[in-house]
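Pasting the structures here.
What follows is calculated from the coordinates using simple rules that are stated; it is not laboratory data. Predicted, not measured: the structure shown is a model, and the values here were computed from it. Cβ atoms are built from the backbone, for glycine too; each structure is taken alone.
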Structure I
Amino acid sequence: MSLLQRIADELKASMMARNSERTGALRMLKSAIGYLQIEKKTETLSDADILSVIQKEAKKRRDAFEEFERGNRLDLAAKEKAELAVLEEFLPKALSPAEAEALVQAAIAETGATSKKDMGAVMKAAQSKAAGRVDGRTLSQIVGRLLPG
């Protein structure tokens, strides 16, 4: 079953269960996917395209959650966290910190990086290997820590 079909099925189930918060999050996701279809001028998107939309939307929710917590708006932070939980159901299992570090070390060895000047090449290699299982900020921190100044 494609990712788009799975999202549609989950949306239908949440509507039937009258779960308004879940339904809202899934409708938002479906809308974001629709915008990408319009942008790419296509009827069908690959699972990789849909996955990138889910990752973008999840990042927006994470950032908003952090901002609302800092601003002491716990009601809005809880809403963002609930939406994030729905989105994370569709993302692949995240890498553990040890797995992410091993992935970065492999990327450093593969690219032959010797200093922070090579960070861009290492990031590109690491992100292609991670395939959305770790966010860019975490990867960047690991790469920065492992590469000598």
Structure II
Amino acid sequence: MNILGAIIAGVVGTIVITMVMAMAPKMGMPKMDIVGMLGSMFSPESNRTLGMAMHLMMGVVFAILYALAWNTGLGTVSLLWGAVFGAIHWLIAGAMMGGMGMMHAGIKAGAMPNPGVFMLHNGGMMAFMGGLMGHVIFGLVVALVYGLFV
């Protein structure tokens, strides 16, 4: 496994998914501000720098998990498996959104709405599909970039 390649793939994939989320409202999708949500996790006042650092960190962790899976023979470093891992990643992340209200300072203080499981309280099926597509794009980018290192 190439750890540097996985880290770079995670950073690039996270930057791409963040750009997709920034463009989402301009394409008729609900606002998906994960950076703002992460930045207000510990305080009702959002710290976007902290939020982006946390988002990048999680992207790197997931890219390392993808690389570990590929290294152990679960799938191959390919667009197909990048998309599959991205969809699985969304299932995990989307399910975790359901618990955000229990541990999130900004939501508890009423500074931001509780997104609910799969962000269904923040845009319904459009948010669900936007999250799924964003994570599939993340998986595709991670596979493409990591593939350059192996």
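Out of I, II, which structure matches 19 when relative contact order in percent (Cα under 8 Å, 6 or more apart) is calculated?
Values: I: 19; II: 36.
Matching structure: I.
Output the label of whichever structure in I, II has the greatest value of distance in nm of label points 7 Å out along Cα→Cβ at positions 24 and 40.
Numbers: I: 2.9; II: 1.5.
By distance in nm of label points 7 Å out along Cα→Cβ at positions 24 and 40, the leading structure of I, II is I.
Out of I, II, which one gives -25000 for helix-only ellipticity at 222 nm (-39500 (n - 2.57) for each DSSP H run of 4 or more, over all residues; to 500) as computed from the coordinates?
On the way: I: -25000; II: -22000.
It was calculated from structure I.
Rank structures I, II by distance in nm of label points 7 Å out along Cα→Cβ at positions 32 and 120 and report only the one at the top, that is, the highest. Walk me through the intermediate numbers first.
Details: I: 2.8; II: 1.7.
The maximum falls on structure I.
When distance in nm of label points 7 Å out along Cα→Cβ at positions 96 and 112 is calculated, the result is 3.4; to which of the structures I, II does this value belong?
Working: I: 3.4; II: 1.4.
Of the structures listed, the value fits I.
With Rg/Rh (Cα atoms, Kirkwood Rh) derived from the coordinates and found to be 0.99, which of I, II does the value describe?
II
Please state which of the structures I, II yields 0.75 when FRET efficiency 1/(1 + (r/R0)^6) of positions 104 and 136 (r between Cβ atoms, R0 = 30 Å, to 0.05) is computed from it.
Traced to structure II.
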